[in-house]
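Read through the structures below before going on.
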Structure I
Amino acid sequence: MPRFEPFAALRYSTAGSTDITALTSAPYDVFDEDQRAAYAATDPHNIVLLDYPIDADGPSRYQLSADRLNEWRTSGHIVVDGSATFSIYRMTFTDEAGTTRTTVGVIGALEVVDEGAGGVLPHERTTPKAKTDRLDLTIATHANLSPVWGLSLTSGLTAALSEPGEVIAQCTDEEGVHHVLERVSDPARIATISRLVSANPVLIADGHHRYAISRTFRDQSRTAGNPQGAELTMTYVAELVQEQLSVAAIHRLYDIDNASLLSVLTSHYDTTDAGRVGPHTISEMDSRGCLCLVAPDGTGTFLTPRADTFVGVRDMDSARLEHALRNTDHSVTYQHGATEVVSKLAAGIAASAILIRPVSLAEIRRTADTGELMPPKSTFFTPKLRTGMVMRDLN
């Protein structure tokens with residue numbers, strides 16, 4: 001089972017206030033360069049200047065991040081804990097049903113294990129990425145600037161995190177989600193949390209590429225004779241239970257025109273007119289048990305899977321789509337949010353799209369238990385952790 005250890009955290013100095021909203025950002029891979037510029041404009045020490053370097057060309061951009069990190073540590077804008085601690089991370093938000101919820105997990109250092117070795121498990125196949133910027137950034141800064149997201153199979157982890165720790169940072173994001181980070185320094189409590197997370201496998205929910213890059217960085221560090229910090233990577237771990245998860249779907253954008261795509265899918269799905277597509281379409285899909293094909297004009301067609309054509313296929317919209325399109329040449333990209341999908345089609349970025357439903361907790365758990373992998377981009381865990389709440393020095 002994987003090691004899960006506290007670490008001496010790098011944090012923004014909160015001597016004046018624990019509210020660090022102006023210093024944080026959404027994860028680097030869920031916003032564009034315009035939003036990046038907006039974050040950078042909120043404060044000259046916003047985390048995007050470290051985590052999303054674009055103001056230099058080529059490899060020098062990563063060295064610029066490293067130089068900035070060193071400068072901010074020297075100036076006292078970023079400080080380091082005097083001892084190894086865990087960070088409890090709570091998010092309070094309103095879900096799609098209008099219910100106010102609070103989820104909780106813990107940020108620590110999770111062991112980097114070889115692929116297939118067990119202990120830390122992937123839950124979906126990854127898509128190839130041409131860029132190695134996360135590896136280049138890690139090499140230059142020698143730091144974990146954002147956490148991988150893991151799900152623990154240990155019952156009782158949530159209860160162990162219920163008692164508050166020392167509030168060290170908080171922020172409110174653009175979606176109105178309130179994020180609170182609490183430091184845990186009590187040795188007995190640290191030992192309990194470490195034992196619980198290490199008792200069972202951890203399923204990687206978000207950050208598969210970052211975890212894979214951690215393996216590469218670890219191997220390079222071993223070769224260089226300095227493996228200590230690289231043997232683990234900063235990870236947020238929450239218990240794999242319904243109350244701790246809010247899972248959205250990642251919809252599919254295709255290069256196939258609407259009519260051609262529909263002609264292929266009608267052999268696997270029954271069709272019904274869906275009218276104008278919007279946020280309401282998702283709840284209607286849930287009640288009908290179907291997907292929705294979206295045309296460039298924003299109108300939709302409900303696709304209800306026929307059981308006889310999906311014998312032996314996993315009970316997931318993404319898996320059924322892969323099966324239905326397995327003999328059709330196509331390329332696919334991904335987008336969360338029904339409104340965003342309609343906007344992409346209107347802009348001509350894709351020829352057609354299909355809205356899918358979120359993966360159920362039961363299927364996520366079954367994946368963990370069987371070791372199977374979901375198709376790429378099957379799950380979108382929300383709310384997103386805020387980058388900049390805590391960092392980890394790899395020296």
Structure II
Amino acid sequence: MTELRLFHARLALIQAFLRQQKHDGILLSRVDNFAMATGGKRNYVSTATDMGACSLFVTKDGKAFFMGNNIEATRVMAEELSCLECESRDFFWFDGSPAALVKKEFSGSFVSDDGSLGENVNGKLAYLRALLTFEELEKYRRLGKLAADAMTATINAIKPGQTEADIAALLAAEGARRRCLTPVILVAADERIMRYRHPLPVVSSLLPGGPDECPVKGYVMVVGGFMREGLVVSMTRFKRVGDLPKGIQGAHARICAVDALLHEATEPGRTLGDVFADCQRAYVDLGFDPDEWHRHHQGGATGYAGRTCKAAPGEPFPILDPQWREAVKGILDMDTPFGHAFAWNPSAPGVKSEDTFIMLPDGAKEIVTRTPALPNVELSSILGRPTAVAKSGIA
């Protein structure tokens with residue numbers, strides 16, 4: 001599939017959505033939705049915001065238009081959209097907005113992903129961000145390998161006394177070396193792993209009297225979210241440089257077993273709510289507090305966002321819903337199978353397990369973030385049976 005054919009498949013998904021919702025067009029301004037609609041193209045300048053610097057307007061008959069100012073039009077049309085049969089509508093940077101331009105040049109019932117034009121339907125687009133063609137699943141394989149290599153290089157380089165901030169800088173550099181953005185970098189050393197589920201690395205203050213940076217003495221947790229062409233993989237690994245707290249080795253192995261059970265439970269025809277119910281039972285069966293899942297989200301579907309849908313009790317997100325394949329075939333007269341990607345991340349005090357795996361249209365699953373150079377967890381001994389799932393232990 002060429003970039004153009006992939007673009008047509010993504011546009012057909014949006015057309016199907018517009019027909020389903022009875023709208024004439026949609027303005028996509030968020031970075032994740034722009035990437036979702038274009039097969040991974042970039043509309044951002046700053047990586048510190050969800051909103052892009054220009055937009056894509058898609059009509060219910062499948063026409064696509066760049067909507068943005070004259071600054072962005074120059075590069076985006078030349079380097080991002082030139083091969084995608086996308087028309088351009090632009091305005092001077094000091095005079096206008098994408099939403100105002102749509103209102104000026106088009107008529108009908110319109111929606112947007114930021115509320116600038118009609119209803120904000122960003123939440124309703126979550127399933128489209130989760131649908132992945134064979135080509136996008138192949139991208140996930142390659143991105144997962146790059147992320148795993150970056151994480152392995154970082155873990156291998158960690159030494160006693162290194163600060164969390166130094167480790168974070170190392171992970172960012174290893175990601176960038178492989179041409180990946182790292183929108184999420186979390187690092188915690190020793191007791192901070194026990195206290196926080198989202199531990200931003202401690203960085204010294206620009207003024208005197210701020211916090212001291214945290215050097216690792218016993219062990220460290222490194223969390224990375226890696227993005228390229230709009231797709232995101234997430235993973236967590238641990239490195240031991242000294243003494244581990246009592247019970248951590250066993251607790252880490254057991255939380256990896258919870259993760260393995262979540263992986264196994266993720267099957268076509270189920271919902272994320274169904275899998276979440278298995279998650280709740282897994283915590284109990286593997287000796288954790290029954291309410292442990294209250295203290296952090298457990299992950300879920302990923303794709304054109306870090307999590308396209310987080311699992312929760314009763315979450316109706318369907319795994320491999322066939323209606324979208326049928327809808328795209330009706331629009332393009334071309335069979336386009338879709339798969340998914342998932343990143344579960346069960347955690348408990350001092351431990352966590354996280355990998356990203358893809359699900360092919362036939363339901364087959366592949367972990368794309370495997371790190372075979374690191375120690376393996378003996379999951380079969382913990383579960384009491386064989387499993388095809390592999391998890392890395394504390395290095």
Structure III
Amino acid sequence: MPRVLSLSTTRLACLPNNFLPSQRITNYVSPSRLAVKIIFFLNGFVHANYFSRLPDIQEQFAIDNGVVGLVLLSSSVGALLAMPFTGWLIVRNGSRRITILAGFFYCALIPLIPVMPNLWSLIVLFFFMGISAGMLDIAMNSQAVMVEQLLAKPIMTSFHALFSIGMMLGAVAGSLFLKINAGLFIHFLVITILSLITVYIARYYLIHDKPVIRNDGGPAFRLPNAAMVSIGVIAFCCMLGEGAMADWSTNYMENVALANKALAPIGLSAFAMAMTIGRVFGDGARVRFGDRPLMIVCGIVATAGLSLAILIIHPFAVIAGLFIVGIGLSPVVPMAYSLAGNTKSLSPGVALAMVTTVGYSGFLFGPPIIGLLAQWQSLRVALALVAILFIVMTFLSYRRRGENVSEP
């Protein structure tokens with residue numbers, strides 16, 4: 001059996017720079033770093049596979065778009081409810097155990113989608129899928145924070161880049177299964193078997209963080225403090241923007257910029273490509289510029305890109321604007337997670353649970369709010385509100401003080 005890297009969260013946070021020569025540290029942690037990247041990749045890959053078959057799920061259960069929204073909302077609610085308590089579970093069990101549990105749970109539920117007997121059972125299933133996805137999100141980011149701490153350099157955006165790559169390849173896999181006319185159950189079963197085998201192998205190389213022994217008698221589950229709220233609001237603004245681009249960019253291209261149906265999805269493709277590029281190169285930018293200056297610049301870039309898409313109503317201007325938005329937003333959430341996970345006053349799992357709960361609510365509440373504003377005024381006005389939130393994100397990044405994990 002491969003050797004498991006076993007280090008407590010406290011020991012990782014307190015490692016001095018001269019604990020081991022840098023090359024020895026890199027060699028020692030590389031398998032764990034790869035394992036965590038694999039978990040990030042699988043999360044995006046599995047997610048994109050079943051989302052690529054959403055029209056087929058809709059057809060099987062004979063439900064309209066509104067009901068599909070309700071099904072997806074149940075998943076978001078499940079994730080949002082699970083996130084605060086995942087930090088509590090990580091403190092008592094370690095992020096490795098929770099990552100493995102949530103990974104197995106999440107992958108194992110996917111083949112059940114096409115065998116649900118009715119709509120209500122489908123909604124319940126998606127609720128539990130949301131719970132497992134929310135737990136996995138917190139736990140795998142906790143693992144990523146520990147790898148980052150041990151290497152003593154910013155690498156968080158590279159993990160999130162693997163999630164984006166997993167999403168892209170998952171969509172490709174979904175297209176291939178459609179190409180060969182595979183049924184939903186066969187498709188999801190094949191993906192699940194491959195994913196479970198991969199999680200089973202990767203579990204040997206995840207960092208074995210030990211449960212924290214608490215001597216202060218305080219609760220492991222806490223409401224976000226002021227510092228975590230500030231980081232959480234930054235994540236909220238960014239994640240709401242990501243959700244807005246994902247859900248409304250094609251609609252905006254077609255109905256506002258008057259792009260033809262073939263060109264309309266290119267705006268979303270440009271945004272997704274920019275997000276991936278930004279996350280691939282984000283860690284290098286963090287090392288060179290530092291987290292706080294980079295977050296400020298990212299906020300300005302995202303605001304400029306969305307302003308371009310709002311002010312110049314031409315398909316190619318909107319595509320360019322969406323690409324710029326993607327570049328600006330790409331490293332913000334990974335940086336927010338890194339800053340939270342490296343907070344000295346809280347364990348990574350608890351801090352990440354706080355920030356992710358606040359940030360993830362942007363995904364939950366953002367798209368419906370934008371839809372209501374678009375119905376009341378227009379989609380341009382609704383996206384102008386998102387641009388204002390980008391300005392708030394920039395301001396909070398400017399006001400942020402404290403240690404910068406990118407700098408010694």
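Numerical summary
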{"item": "Given 1, 7, 13, 16, 16, 13, 10, 10, 7, 5, 2, 1, 0 for P(r) over Cα pairs in 5 Å bins from 0, in percent, for residues 32-199 alone, calculated: source structure among I, II, III", "result": "II"}
{"item": "At a computed -26500 (helix-only ellipticity at 222 nm (-39500 (n - 2.57) for each DSSP H run of 4 or more, over all residues; to 500)), which of I, II, III", "result": "III"}
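Since every read-out is calculated from the coordinates, none of them should be taken as a lab result. Everything numeric here is computed off the predicted structure, so don't read it as measured data.
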